[in-house]
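What follows draws every value from the coordinates through simple rules; no lab data is involved. Small disclaimer: the values here were computed from a predicted structure and weren't measured. Cβ atoms are built from the backbone, for glycine too; each structure is taken alone.
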Structure I
Amino acid sequence: MPIKDLHAKPFDDGTITKLEIFENYAKEWIPTFVMSDYYREVWIFDFFAGTGYDIKGVAGSPIRILKQIKGQVGNIFKTQTKVNICFNELDKDKFNSLKQSCIDFIINDAELERLQKNNFLKINYKNEDVAKLFPISLQTIKQYPSLVYLDQNGIKFLSNSYFLALAETKETDFLYFLSSSYINHYGKTVAFKSTINIDVDRARQNPYKYFHRNVLEQVREWLPKDSKCVLYPFTIKKGANIYGIIFGASHPLAVNKFLTTAWNQNSINGEANFDIDDDEQKLQPLLFEDMKLLTKKESFKQKLIEKILNGNLKNNKDVFDFTLQQGHIAEHAAEAVKELKKKGKILYDEKSPLINYDNVYKKKKIIEYNVVIK
């Protein structure tokens, strides 16, 4: 089973999408912990860091991470938070390029250089096999808030032991880039089956564009029943092949930030770099309205409204939690709740429905949605 060299040619559109999601999530994650009152040391692990840039000079994940740290220099000095990074690359030539790229980037940036000189930025460059590095790093991951990037590179890194180990941690967010096409092609081989248990026939039951989503459904089954870790997909189409990101975290704030990142990437479905559920077609006017199919947003709002009116969701916390479970963002829920109030179907005391993380979990400001009985 061949392993593709991702750095032998310029990043394609699918790889750029992956990198943008990685970077945008780092942009959300870093200030959350830097500005926290509880933590003064955080870690970022990029286990398959690559060379730093592609052959045309487009930044890879390591440089994008450094750019987001640069954006938080003032806050890092203010809170005296130590930011540690582990950049790992097994290929020796790529490792040398990675290290030099990062060193040059920091030298040419006075703020990052100042962070490093004051020991608030420490980079650990590793040239190791992830199979050996990951168990050692896991001790640190368990101890500190951590952001972990994993990139499929051969079947051994598909093992559920990686997922289960990360899922058991309390303050770890991870983004795993997965070639679902790889599973589709090689999933029935003996070598593959000896490493990972994915039912390829089951994953193929739906159209191929849903293959990554179907793989994630099986990955979710690996988690213990009492696990607080939740997993979300983002499908990436590259030519005829399907790839994707699996995001995992146990804290609702992390889930909220990832879903915000995903919906910002694609406001149609928040789940793919293409119109995976043909929602644009569903938006077209039809001669007979009762024949119209619901888009992902419309379907969610309809389901949410039904649950509020039948009493299953009674307040803003219920609605916020349900919204995250459904893979949507607070704005979608707020639109539906405001519509219910405008139509006189529910009442609540505040001007706003207060459906957001700060009100529900930080301020613990819970308001009831009272159904109007006519």
Structure II
Amino acid sequence: MKKVSVRAAKGKYDVIVGRGALGQLPRATAKLGKNKAVFVISSPRVWRHHGSRIERLLGAARRKTILMNDAETAKNLSTVERACRDLVRAGADRRTLIVAVGGGVVGDVAGYVAASYARGIGLIHIPTTVVAQVDSALGGKTGVNLPEGKNLVGAFYPPQAVLADPDLLATLPPREFRSGIYEIIKYGVIGDVKLFEFLEKKMESLLRRDPAALQFAIERSVAQKARVVSEDEHESGLREILNYGHTFAHALESATRYRKYLHGEAVGWGMIAAAKLALAEGLLSGRDAERVIQMTRSVGPLPAWPAVAPSRLAAAMQADKKTRAGRLRFVLPERIGKVRCGVEVSPENLLRVLRECAAPQSAMRRRAGRSQ
């Protein structure tokens, strides 16, 4: 196992990465106060796989387990309210500790509940998906979606500890596992050439869930996320690089009402579109654009680009939190391992890239229609 420290305004916290990290849960909770009542927030399917072990590790400290729907469509204020009311009815107070067990949706909701309930209570993350282990459980971003856009209501609220155990990924369905690999690719593009080159050589091993490949990829991703958020906790500068691919991704998710894509899949499409846009803007070489696109496609087939007008997707991007005074700003790669933030692009280039991403899907739909 490896310990990676993250600096935050509320104090430093540790991310324990590696096989067996879950076994550190009793020590992590005791460190925060032996007399704290522990409330677990998880989902039914995650709890079926991991609940009995976590119950044993927490023992008598666990007061109650609150189960929530972990679909992206349930990541909303209604779910937050239900969880908070469950806490009230179970007698939670300001000394309560929440242990979030699940993927990104559970972590984001539980984090926002912890930030809001009694104006802030303790929080430990036990991420059970690749996306959560390398990205969403770290850095203190919490929040929920509105119909108008993704993650528009939330707070920066760091956890007291994160236990990222790759063994918890064994029960992930193949599609959900692949979805997380896109976030790992993101870290290679934005700042870790060694990780990107490793993925070019070892993608097949990673997709087979080879323990050594998985450990290396998760550790490198966690280390980079920790470095970035330690320097810029509240996204006032450097942290914006973590949004590579996400302006497109959030628009795709919103336009399809969070029902078509897993988050990582939307990020996969977003990275492809961002590479194409960087090429069109003259920021990225054709060779590096092809490497990014090829790497992203090597993970497996993505759900089709939606049958949504490019102008509608461009309009959906206006809800992105990086928009300033109505002007879209993108994170675009300059080369493998380096991106530029706050890039304002030609509207013509943006629409051309959106049409280009949709073109193969449109052709397939036309062929399907002629064959019927």
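Numbers for the structure displayed
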{"item": "Mean count of other Cβ atoms within 10 Å over residues 43-50 - structure with the largest value, from I, II", "result": "I"}
{"item": "Entry that produces -15500 once helix-only ellipticity at 222 nm (-39500 (n - 2.57) for each DSSP H run of 4 or more, over all residues; to 500) is calculated, selected from I, II", "result": "II"}
{"item": "Identity of the structure behind 35, 22, 20 (criterion: semi-axes √(5λ) of the Cα gyration tensor in Å, calculated), options I, II", "result": "II"}
{"item": "Source structure (of I, II) for distance in nm of label points 7 Å out along Cα→Cβ at positions 235 and 267, computed value 2.2", "result": "I"}
{"item": "Entry that produces 121 once volume of the Cα convex hull per residue in Å³, for residues 139-274 alone is calculated, selected from I, II", "result": "II"}
{"item": "Structure with the greatest value (metric FRET efficiency 1/(1 + (r/R0)^6) of positions 99 and 315 (r between Cβ atoms, R0 = 41 Å, to 0.05), set I, II)", "result": "II"}
